[in-house]
Structure I
Amino acid sequence: MAPGETRERILEVARRLFHEQGYHATGVSTILREADVRSGSLYYFFENKEELLKATLRWYLEHLGPIVLAPAEQATDDPIGRVFALLDWYRTGLGRAGCTLGCPIGNLALELGDGHPEVRALIHENFQNWAAGVERWLQDAGDRLPPWTDRAALARFVLTVMEGGIMQSRAAGSLAPFDDSVRQLRAYFDALERAAASQRPRTEGGSA
C-alpha cells in the first residue's frame, strides 16, 4: 500500500470508529487492527490519537461540500428547498442507522470538552462551515425572506434544529422528534415567506 493510501485508510477507519464508538472508547489498537496497519505506520502520519482526530475533523471540513451539501443542491434548484433537502439527507442517515448514530461532529462536540481546545476549535469551525453553506442558500432566496431576516442567525437556527432533532431521536429511538422539529422549522419558514410576500409592492393587477 502506498504511503498516501495508508494514511487515507487510517483516516477512513478512524472516522468510522469515532462515529460509531466515540473518541474515548476507540483505542489505537482497534484502529490499527481494522485498518490492517502496524503502529509505526500510524505514528508516521499522526503523532498521537488526538492528532488523528484533528486530521479527521479537517477531513470533514474539506468534504462538507461534495458529501453533505451537494446532494441537496442536486435535489432541487429552490434555495429554501435545499435547506429541507439537507435535513432530509440527515433524516435518511438517521433512519438507516435505526436512530443509533448521530451527526459525527455533534457527537464529538458533546463528548469532548474544554480539555481539548484545538479539537474544540475545529469542531466549532465545522459548525461554522455548515452554517455558512446554509446561509448561502438563504442569501440566494432573495426577497422570499423579509429584509429584516438575519440570514446568518437563521442558518445557525437550522443547524440547531438538525442537531437537536437528531439528539432527541437517538434518545427516543424514533424519528418522530426529528420530524417534529423539522415540521416546526418548515412552519417558521412559511411564516417568513408570508411576511415577505406581504411587504412586496403590489402591481397594477393587485398581485404582489
Structure II
Amino acid sequence: MNNKVVLIGLGGHAKVILAMAKEKKISIDAIATRDFNPEKEFCGIPLISDEELTKYPIENTSLINGIGAIPNQSNHKEIFLSFRSLGFSFLTLISDHAWVDESVTLKEGSIVMAGAIVQASTVIAENVIVNTGAIIDHDCYIGSHTHICPGVTVCGGVSISENVFIGAGSVIIPNLEIGSDSMIAAGCTIYKSVSDWSKIVSTASMRIM
C-alpha cells in the first residue's frame, strides 16, 4: 500500500504549506478540516473530516500540521499531540528556498519556510514553525510548538522554551532565555531574558504584563 500524506487545516498557513509541498513534489492525498464539506475540494484535493482521518491506516499515513500557531490559541499544539497519541507521525519539511546547516537537529513535525536561515548546531524541537524569512543563528534551542514568525532574528546561543510565540520582525539578542508559554509582540527587541508566561508588548520599557 502506498503511503498517504494528509494536510491538516485549510487556513492561510496550510495554503503556504500546500505550495511548499508542491515545490517539493510531495503529493497531498487529502486535506482534513473542521469545516468539512464532502461536496467540496481544494486545488483538486479532497476534503475530509478529522474523524475520517482517524480511520486512515496509521502505518501508511503521514500528516502535515497546517494549523497556524497564534497567541492565546492552542490548536497547533493540540492537533499535533492528539494525532501523535493515536500513533500517527508528522512530516518534517524544509522549503527548497530555505537554508538549514547540516549540523542542525530538526525534530518531527517542524517546518522551515521559504527564505528562513537556521545556522550551525541549533536544535529545533517538535512541531515548530520557522516562518518565512526568519533567521535563527548558531547554537540556539527552539522548544516544541513554538512559532518563530516571519522576519524574526534569533541571535546565537538563545534558548526558547516550548509553546512560545515570537511576533514578526522581532529581534532576540545573543545568549538569552525565553520562558515557556510566552508571547513577544511584533517588532520587539528583546535584550534580557524572559520568564515563563510573559507577554512582552514594548521594547522601550520591556514592560511585562
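Given that mean count of other Cβ atoms within 10 Å over residues 51-58, derived from a single structure, equals 19.1, which label among I, II identifies that structure? Here the read-out was taken from I. Assuming 2.2 is distance in nm of label points 7 Å out along Cα→Cβ at positions 35 and 123 as calculated from a single structure, say which of I, II it is. Going label by label, the one that fits is I. When mean count of other Cβ atoms within 10 Å over residues 139-146 is computed for each of I, II, the one that comes out at 23.5 is II. Among candidates I, II, the computation of relative contact order in percent (Cα under 8 Å, 6 or more apart) that gave 19 used structure I.
Matching task: 1.8 is the computed value of distance in nm of label points 7 Å out along Cα→Cβ at positions 115 and 147. Pick the structure from I, II. Source structure for this number: II.
Taking percent of Cα pairs over 26 Å apart as the criterion, the highest value among I, II goes to I.
Out of I, II, which one gives -24000 for helix-only ellipticity at 222 nm (-39500 (n - 2.57) for each DSSP H run of 4 or more, over all residues; to 500) as computed from the coordinates? Checking each candidate, the match is I. From which structure (I, II) was distance in nm of label points 7 Å out along Cα→Cβ at positions 99 and 131 calculated, if the value obtained is 2.8? Checking each candidate, the match is I.
No lab work stands behind these numbers, since they all come straight from the coordinates. In this text the structure is predicted, and so the values were computed from the model without any measurement. Cβ atoms are built from the backbone, for glycine too; each structure is taken alone.
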